[in-house]
Structure I
């Protein structure tokens, strides 16, 4: 077989929006602040120049994957940074492909633990084909053949049945301690994490308040059982919470003013599950929350977490329960699919600006 294209998406430039020039008696220097939205074609660049011979590329005891689906998630923005800046996630490497969770198809294998035709969930570079030595390189690798036979689409395995669903399932079970009639407030409720949390809360019998940023997203929130769904752009969050609360559980994907409102409307001994703060991902300064004294005055408990710390405890239970709930219609999901690796830059920007209409995925190839 002749070589085929092996296109990829390269991390080309750290987003820099502000450049300050500082003059001292000795010299003039520029201070760059890594804020602002990633720009398609500048921050990340689509490169179709590479090729690969699928029949002859050396495997050296490994296996060749064709990448089918890739996930676009808010946390990718935090990886677009100078590598000297420490964080819980590894930075993207300038000049190298982006990477994130996805699903691929095994097309060749010299590894006895990996079979041709298997669909594997794991961590993949944003390119059409990749060679791996063993399953450990895919990080949380999972064979998905059984799930596919159950009729669950591949794309769901980077959403409700993948990392976002795991985020919701792990932390809800670890921290929520939910009881029937508890009042739960979820920000970014129409996203894959928030919408899963909402449905888990409704299964317990909680009253759920959730916010989103468009009427289309509000309609989705209502379709999955949200009791009070509101557009935070047109209604004041604190007004809603004071009318519908007090809240016993707060799931925070946003931070900023929403966190401040939740603190104000919290019940005594409320639990705050801190999952993300996307309101500050692309801005120069974090919103100055002014009422942190509510934490001790109401005896609140705040739980911060990252997925990796809970993974070993919950992963088997997750795959035993969540795909079955999806198949049975007990967990609904909404997707926003972009086609082709060339759409990755715009897809990343859409997620950061909240313009996506569901879990954003890149369909790299049909099969």
Structure II
């Protein structure tokens, strides 16, 4: 799907989505709904300039040729509500990207529905409200869904697509097809608080803050551990795939230990307990959250290790034999012998 698309909301998120769509070879109209009086033209020009800046960044990253920049940027129009009538009538899909205030969402969705064709999918980009709540604001909830873009929207590939119980499969398919066509990776999830990524990252970020508060480690050390040990592995293995990789029993026993030491929040999920009973404990048994045929297990593991090495290489963490000191143990021991004993006064 590459028909013209409208983005209603000319703030940072709307600008990022517009840059992503234009980069994906889609004509996009950004609509600023706010009444700005004498400042209207200046704001529209500033929004357009911000979108160009995002595209220029892609040139600097080597993702877009300088010679292609004018043509990509020409795909973008930024208009006021008054100038949006024709564009809205012809659009194939609309992204709503106004501030996270329920009354503003209500008014915006009502305006969008009055301005577009009867079957045009409408995708909110809310990070706060469930699409089932927003569905109350439209006359035809079957075409409404949520498409939660991650910041920065023009660069991050993931978009979480969340339909309500009334959203038609056609609206979901049209939205996912468009996102895929412009280089994004849509994942479909239920209308649930936090979707996927925000729900997971809220738990992890709060736990990191608790560790600083408890004196477990400094913020610098925790972030170093996350970048090198946590993030690099999960860039290759998803969380559930990683459970299978290490074994469900490993998570089960570690969770029980941590619950005893640190509190109930670390207890194993009921589904983990069910898998322990059913015997679906991961790759060693051939089945867990995923099924891996025994004959394909070695090949699968080799592919994942190779991908992991690529991530480490890209982040400067992959060391080669000849790059290490000739006798690292002796060098470390020598350095240790020159240090003062712990507790000594100097």
Structure III
């Protein structure tokens, strides 16, 4: 049985970067330790207005309140790019269903031609699906995506500085087409599910993840083996965590931490909005040369033998999508399933 403690995540104030040299240096030290020791923290004064946060949360509520037939018009099964709506229990984590309904969008870009099976991951780029009955959803989410990308890139450059690297060290990896992914999520109560797995224990695959929570807690972080802490909602903040790409790039100096969501208690539900910043699909993750005093603390990336890490970004993302959405995989990627079973078993 796992244990849950009352330890709290650190709170980092992004405004400190605009303060004195002492303030900025203190923030870099805080950031480095939070990312190494826990892999999760709260970010406050991030620059995304309360009005936009509330607008996104309201649009999410409106979307999830649509009739099922409207949501099914934008179901992910209609998208080879893994965009759109999924009912609860449609997505799998470690082979088990997650009891959450969700709506996924990525960067609004045209589909790419794919002529070579060696580049099947190019199919991940493409247009989003948008519900015609909720026309305000698209402009609100795309504005949120733009603003979150700006915050994420600022923080990513700050991470480079915290690691005593040039601020632009990661720029070539996300380039001009970073992997920008928003997920609207609604967790029904345990009363309405067949278990308490809102989302199973996992690591995120990109650079950085940001979570906007409502008032209902449920997110838990594994700070040490089988020792979980609650990431309780902190109004106005984002919960930020490190993805596997940063763990890979720093040879395990930065920590991609396992986390999960427990379904709400009977009579309650939970809503959250996640934003993920990742690298360009054609990027290959190098190992950055950290200063010796930092490099000696690098533990090496931790690869789950059931879900091995790949330095080829496109294949790493595609592998995760194929595992999580087997119905979409079978419809649009039968060739990959036949030829690359080692990636998805």
### Query
Looking at structures I, II, III, which one was Rg and Dmax of the Cα atoms in Å calculated from, given that it came out as 25.3, 80?
II
### Message
On relative contact order in percent (Cα under 8 Å, 6 or more apart), which of the structures labelled I, II, III is highest?
### Response
III
### Query
Taking distance in nm of label points 7 Å out along Cα→Cβ at positions 50 and 314 from the coordinates of each of I, II, III, which one would give 2.8?
II
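Read-outs throughout are calculated quantities, based only on the coordinates presented, and are distinct from any laboratory measurement. Given the structure is predicted, the values throughout are model-derived calculations rather than measurements. Cβ atoms are built from the backbone, for glycine too; each structure is taken alone.
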